[in-house]
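S.K.: In what follows, structures are represented as structure tokens.
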Structure I
Amino acid sequence: MVADPVVAGISFTGSVEVGRAIHTAGAPRFLRTQLEMGGKNAALVLADADLDEAADAITAGAFGQAGQRCSATSRVVVDRSVHRELVARLAERAAGLRVGTGMDTAAALGPVISAERLEACLNGILLATAEGAVVVSGGHRVTEGVPEGYFMAPTVLDGVRPDSYIAQEEIFGPVLSVLVCDGLDDGLRIVNSVRYGMAAAVFTRNPSLALEALDRVEAGMLHVNRPGVGAYPHMPHIGAKESQYGPAECSPQVWDFYTQWRTACISY
């Protein structure tokens, strides 16, 4: 498809590796590409945040659709002064989420997409614990009530190091890593320490800190005191760094990809 001259452009959603391969293969003929790729999205929780509000929003952002959204929250960077309180809230909320099929109206989480994805989640947790992280909720496959399928308990990991595998690489499942920071500058340093930049959220009662964080976070879709997920058809769905290449999805910006701009000057 990339090499076929009939194809004028390719819009792709998936991994960085495949996106890069598409762009590289199409570059000799200047193929138009729109690439939405990986993410390692963070929620930055500052010392003055409403912790119940933050925990509710992070739970929704991390575990909705079993964490299988490009903008799903997979990291929490929390100020040291409120770290323990937030972790307790996150663990309680994760443990209270019901895992089940789409026929179970009480279920909050369905399965991950495949056996390979389930294995990747479990292996990621094993590697995280080997690197010093602690499982405070979940961390295992769910079979009770769902003997068939690839169901994963919503997982919260504490004590995660910024340079560890689980903090750097996309898992694409219901696995949430908690990292500790000391203030806004340190928090932003950790948030921005990954190669991805899809989405981010900040939790604070201080409008000035919120605006400063929005200005300095290296991500395309930003949220304040709300889940770090969600896309709207009238607004650009776009990332930064290795999460996005080319025009945004959604919003009038998609016209730049699916149409050809021309300038016509007519005298009559």
Structure II
Amino acid sequence: MEIDITDKIKQIIKLKDQTLALQENNMVWEPFMKDMSYRLSWNSNSLEGNTLSLDETINVIEYDSVCSGHTYSEYREAISLYQAVVKLDYQGKTPITQSWIRTMNAMITNMNGEYRTGQVYIGSVAEAIYYPPQPEKISELMESYERDINQDEKDIKKIVSHIAKKHVQFERIHPFADGNGRTGRMIMDQQLLNHGLLPAVILNNSKYRQAFRQYDKNGSMVLMESVIANGILESYNILQVIEKNIKYLRKSHRKLSKNEIEVCGDINKSEFKI
């Protein structure tokens, strides 16, 4: 069945216009950015199989709190990705370059950010789903990838389509030995911010994976475009919930402290779990 994201794009444009002033309201915008940093860290890791919940992700980031049932590497992944995610430029003034990409990958993986030197595969040992290009081709492919990633486009549908294309392209180059998925989603989010949109919280893991399979099968980007559009809408929904929560607290005639504002940003965290 063909997917049409026109209605989703209309919703994004409407929400973008409705929430534009909130970026100037620090009482709303600061807790929103903090919430998004937690959420994007948890969400991106969960797409890679990390089993920490959102609450557990926040607890290890803020309090170094751990519990049984999870591996050390899962907690390390949460902290490392958060340290990269907080570097996202919400002012939208950071062009995507190979240097920026390698820096983000180094932070995410605690490695050196160098391109891989060996062959890798996507899938299991028994059944590889996809074999990325040979390592000697990566430099040339990344130069081509970088060439048109930063576009001065105003049409939201074209922006989402371009970002979907570049996301799939990056993941199919698979330039690093580790952290390609998390790095690719960091690129996606900075691209969105550079176009004045909010980062994408990917809601449906199975559809996200299916979008890559659809591209491999017939070159179609429509499912990836839909997944990204849904992720953008989720972020706008979160922003509106935080605004609503803060308005509610202000009506109680109490002066909000910094801690209360941060709590307000966390009130909704169970409401949007995948």
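S.K.: As an exercise: helix-only ellipticity at 222 nm (-39500 (n - 2.57) for each DSSP H run of 4 or more, over all residues; to 500), calculated from one structure in I, II, equals -20000. Which structure is it? Mind showing how you got there, number by number?
M.R.: Details: I: -9000; II: -20000.
The correct label is II.
S.K.: Comparing volume of the Cα convex hull per residue in Å³ across structures I, II, which is largest?
M.R.: Details: I: 173; II: 142.
Going through I, II one by one, volume of the Cα convex hull per residue in Å³ is largest in I.
S.K.: Rank structures I, II by mean count of other Cβ atoms within 10 Å over residues 41-48 and report only the one at the top, that is, the highest.
M.R.: Values: I: 25.1; II: 22.4.
Checked I, II; max of mean count of other Cβ atoms within 10 Å over residues 41-48 sits with I.
S.K.: Mean count of other Cβ atoms within 10 Å over residues 73-80 was computed and gave 25.2; which structure, I, II, did it come from? Intermediate values should be presented prior to the final figure.
M.R.: Values: I: 25.2; II: 18.0.
Answer by label: I.
S.K.: Identify which of structures I, II gives the largest calculated value of mean count of other Cβ atoms within 10 Å over residues 17-24. Show your work: numbers first, answer last.
M.R.: Numbers: I: 15.2; II: 12.6.
Largest calculated value belongs to I.
Every number here is computed from the coordinates shown, using simple stated rules; none is lab data. Only a predicted model underlies this, so the values are computations on that prediction, with no experimental measurement involved. Cβ atoms are built from the backbone, for glycine too; each structure is taken alone.
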